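Every number here is computed from the coordinates shown, using simple stated rules; none is lab data. Remember, it's a predicted structure, so these values are computed and weren't measured experimentally. Cβ atoms are built from the backbone, for glycine too; each structure is taken alone.
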Structure I
Amino acid sequence: MAELVRRQWGDHRTGLRDEGTTLTHHQAAAGAAARAALLTDLMPDRPGREPHLGLLLDNTPEYPLWLGAAALAGAAVAGINPTRRGAELARDIRHTDCRVLVTQRARLPLLDGLPLPPGLRILVTDTEAYRALLAGYATATPDDRFLRPARPGSRLLLTFTSGSTGAPKATICSQGRLAAAGASLVAHFRIRADDTHYICMPMFHGNAVIADWAPALAAGAGIALRDRFSATRFLPDVRRFGATYFTYVGRAVQYLLATPEHPDDRDHRLRLGFGTEAGAVDAARFEARFGVRLVEGYGSSEGGAAIQRVPGTPAGAVGRAAPGDDLAVVDPDTRRVCPPARFSAAGVLLNADEAIGELVNRGRSPFEGYWRNPEADAARLRDGWYWTGDLFYRDADGYLYFAGRADDRLRVDSENLAAAMIENILARWERAAGVAVYAIPDPVAGDQVMAALALRPGAVFDPAAFAAFLAAQGDLGTKMPPAYVRVVPELPLTATNKIHRVALRRAALTGPDPIWWRPAPGGPYAPLTSQDRECLRRRYAEQRRPFPGEAP
């Protein structure tokens, strides 16, 4: 990646833009070099002191400039998720051993009162002090001999993901692996130097960095930024910047389709979107309306397995294994490969019990481990295989179909959450005697958070009081509040006295227990009525997804 940043030097084509800034490739390389020189001074080589910095930023030009700086300086960037709160946010910064934190004034309130690491240097990008500090390094070049040497194996990214235990894990991605991923996408999508990549997904996620920034850098393409995703600004941005490529998550596609249609919806240069969880129905609607093909993929920031959608992929399938991957669907108990899926004439899976298993990569995995988490490494790499933690089934022609997750994770708006973490927060509510959190399918893609609450004797569920409690929890991330709450007399238990989550998921939005829901995110809770269920059934049917709690 350092070599790709150096390649920008002397290239005076437009390279990096947002609403208020336009930089040439050369200026972007110069900006990265100045920040790299500053980093080298702020984080001199010391035994036991890792060259790690955290970025708590929106998608401003500072984000890719600091990524380039880290590449040149042989440092690693921890993408800090601004939807996390309180002690959990502080934990992310401490866990990744950040010595420098780069942020902006709008994000400073998130840091108030947090137990941050001693000696942490905080740089606030939209201040005169920051600009004055950088001015002292204005003459730095990408080949400055004073920079820390970077190698293909040098850590570049520490990208957080979530596991079933609730402790976030920081996935390691080296310069070489990121450069290889960028080059692969350039070849796969025939990205050219005259393309412009529109980055509207948050850059603390692997989606934007691995699938958008890296291939743009590898191809010498331009980059256009939106600070945060906006459905109403999407087409104006695409037209203004002449964007040809973007990455997405399923929820963003849903928001774009919800905007009013206009006769000029196809008046743009956009030719391709690459992402996950759009769903076949919405992908077809998007292409019909905007004239843009959406290519679905499967992968993770760990890089241990990848699935590519290829021409001829059946409806509902994700695709086939990427070249070089030896993927198999395996019974996690017996380690045997599951038999191929069999379907009815209507496309219903007939042998789910035997066909569904965990997706593993039995070949050479590019997985580079988690930062200081050997237990997670061992759980991911077993018997010489990489275990994805995701359930799939495979048809007779080798196409793979996603079937859920092997643990209690939830994926909301393409963000992995841990049920245990949310349960620990909800359990603080004084009226709750027991809490269980679990996923139910979203009408379009991914999951929604559902909670079952058993109340203390004499307590009643007060929706306004519950909403006020949620709003007062400083460590409750923006994706964590339950969309649905089932009030139960007692939580169902297994024979070993564990919460029977399977029974709760099976009931989902059905059954005799009262269910409360938020028709609008962040709005008040209301009883889920029979009329509400009928409206929801239609929404699920439109997406060809079964209504939660009812057999397909």
Structure II
Amino acid sequence: MSYELLTCDEMGRADRAAIAGGIAGSALMEAAGQAVAREVVAAFGPQPRRVVVLAGPGNNGGDGWVAARVLAEAGWPVDILSLVAVARLAGDARLAADRWTGRVLPLSQAEDRLKPTDSDAAAPVVIDALFGAGLARPVDGEAARLLSLVQVLDLPVVAVDVPSGVSGDDGQVRGMAVRAALTVSFFRAKPGHWLLPGRDLRGRLVIADIGIPPAVLRPIGPRIAINRPPLWQAALTAPAAGDHKYRRGHLVVAGGPPETAGAARLAAHAGLRAGAGLVTVACLSDAMSIFAGTDPAVMTRVVPTPEAFERMLQTRRVAAAVLGPGQGVDALTRDWVRRAIACLPALVLDADALTAFEDSAADLFSQIRAATARGARIVITPHDGEFGRLFPDLAADGGTRIERVRAAADRCGAVVVLKGADTVIAGPDDAGAPAHGRLAINGNAPARLATAGAGDVLAGIAGGLLAQGMAAFEAAAAAVWLHGAAARLLPRGMIAEDIAGMLPRVLQAVAPSDDDGLDALGFGLDGD
């Protein structure tokens, strides 16, 4: 299975390359329409069921005309409601419409044909072929009235490419869109299939092969992917016979005051479960008893001054650090962060380590860029609120989620994990950087991850992977996926403390030598 995601522009280039290579556009449309019809039969058959196709003016509508013909030839009763007269269609869409021999109904009959009747064994299936993923204007007029009627009648919808009104590039709704039970798209998925609210509106997603050769991707060079194990699995090292705890990586977690100590404890435990050879919590003396008395496998070290913290980082064979969870938003946190950036090969900055620089973000970014220039691997993990504090202009400029996180990674020089239900991981667009503008959209996080402390666990997982030597982008993407996979194995009522306990099972499943491990868990590489 392929994991590249194509923007609308990239998909257009892929189509044009296939056509330039000798595949007729009409053949691609025929294959697309046949794929839609096939999925309709698979989802709503095998007995024929009434179908109403909503056909738009472009190639998306052309796919609908083909699907209508194929279903009708298979004995399904099909009506077409077309936004424009057949005479006004052009190109491949006109060719597809000319092959239709059934009824084309005026829009004035939409309500009569869409409403279930006494003779219907089930509600009619609506094929939404009005507009494709590249729609640039809001859905309005007759199209909006049609979709509103479908929504009011609560009919099952099969969307062609995307639900009409959903942007393929960012998942945002242009005007309006109805929720589909199934979306059939072609060749490769688009970012809008995985970014909210598009991900929520598209229902089950099927990516159909319509004959575009994979070789067309080479000159396009897509840099967006859905976050799945093949992106980082090879970098996930397994323990070797000659390893010892320091070779597996010493992770330091910065501990905060007693009243917020739980956050660092969660991160430290997760770092151990992610595979770090040893984990030490560095804290002030007033929190020592809390940290020392909780997790027997986590060491504790009192560092009474920033200078003592720096000496510890330099002399204790530290491979990576996590700073920020429950640490406090103050000058001391800023001092610890600056010292860690200056001397460590890898670190995760989360929560308070980000908010503490709300008024001095440029200073933080300057230090990060200097560190990454010497080879340091740095990951920052803001949620939307923390992102807005560090990058207020990006948060306010109305750009897409992808545009915002890419711009943030370029500005700060680190790998940025913009957390949320549709977490996005972006590497800086620096030709000399290993991540070089790569971006991954995560899709496996269950809603129950919205619980206190889950982000601290994520920071700890990322720190544990960095401590083992993983590159920053791969460590960040792996941490996000592992975090979601572990939560998916837990029932409702899970809390943050439960997540790390599932990591051994998930890590075993994605070990490079265990090809069948994911299926053994009940979700394979073809799932979310």
Structure III
Amino acid sequence: MNAPTVETAPSSSTGPSSPVTPTGKTACVVGAGFGGLALAIRLQSAGIATTVIEGRDKPGGRAYVWERATDAGTFTFDGGPTVITDPDCLRELWALSGHDMAEDIELVPVMPFYRLQWPDGTLFDYSNDEDNLFDEIAKINPADVAGYQRFLEYSAGVYEDGYVKLGHVPFLDFKSMLKAAPALAKKQAWRSVYSMVSHFIEDEKLREAFSFHTLLVGGNPMKTSAIYALIHKLEKDGGVWWAKGGTNRLIAAMVTHFERLGGTVRLDDPVERIHTLGTRATEVETRSGFKQRFDAVASNADIMHSYKDLLGQSKRGADYAKSLSRKSFSPSLFVVHFGLEGAWPGIPHHMILFGPRYKGLLDDIYGGGVLPADFSIYLHHPSVTDPAMAPEGMSTFYALVPVAHMGKLAVDWEEMGKQLEKRVLDELGRRLIPDIHDRIVTKFHYTPKDFATDLNAHVGSAFSLEPVLTQSAWFRGHNRDDVIDNFYLVGAGTHPGAGIPGVVGSAKATAGLMVEDLVG
């Protein structure tokens, strides 16, 4: 059966390249998200004939894309993730074979990184322009300029220990965790990001401004390990970027490069079972009836889905799924995508609209599992950077609200989605665009139920396992399974976690194991 084709970004490979030497080994990667494609590129670059199998009609996983045709033209809506940091971790995927990522995709810098807005109208532009950033901090609390500089020094330290040294290293046994423990303890990893920020910064608004980032990887700032303060150093050094044409064009570029190296992509054909014999994964079977034996199998699918469903007929799959069910999973998201009449140059690419509460709202989402009356909004406005995302004279947006996952919040999202969509748009109208309802050309929303249905995400979680200290490194799913010795994990459910740098880092860790196991 021929593999379905995939639309890719145009390729113009003209520079020198390193030939890929076949090893005679084969591998399958289940799922074409960022982590799965990054792993596939690394394996193919190492001469391992790799097949990526994706259940949806387009690659990307959470980085999906929708196009909505209207009388005015076509709007492009990215599913996400829409904040691209550490572009070098992506460029490395092309450099492995002597290519340049710029052959296939253009990254555009975003400035400011984010504009933060509080209900009282206070604005704060966050970037890596130190002079401007110090001015922004001083407008709110001059004393916190020095405190922020000390926080940045701390962030640089945890970046070195937590990302540079450990971010691409697989934690396969508890001894590896013990070796890392002294460095983590020295950085007070048991404290939360919010606690550590508060140690350096006095003003509550600024504490929120420098702790909200963990929400972008599914973590509660009040509980997520202070190690995640490394995000500030990551952004300061590498910047924040946008892939021209949308995040999914970056996915398409990864597919183009993978196929250029000789890799195979199958779309619209979900894997239904990974067959095992003893302690070996032997064969992958899809819904269409496709079956193939591979020397190794890696899953970029949801971790619970991987074990409960794909490996569910094996003892290992059933046992580990039971263990995973006792862990805490990150919240889900409610996203409203909408196209508007008019251009909005005063609204930057990324905005955070804080609600009237911070800790209390986080408690509701992560703890109580209620749908509160108030919310904070991440507003994404790509057409201000990339006008082609919307028809001429129009704008593309999405508004994202964190919500409890379905294991905690049992509501009818068919009905609640309509209500919450209106509430979110009403709030944007009150704070940014007064006549928003009159300007809407097209809109749709995406709920926790969609995460569960489209992505097989356990309880509709948007980021897999919650990134708390007791579910980090060795305590996450292992990059190589403990029992099935040729089954591997890549993506948000394994080390180091969610976010583009996280899942691409997991691919580096997992690829190192697979290449060593397969070809020595």
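Of note:
- For FRET efficiency 1/(1 + (r/R0)^6) of positions 118 and 302 (r between Cβ atoms, R0 = 35 Å, to 0.05) computed as 0.00, the structure of I, II, III it came from: II
- If semi-axes √(5λ) of the Cα gyration tensor in Å, for residues 262-413 alone is computed and equals 30, 21, 13, the structure in I, II, III: I
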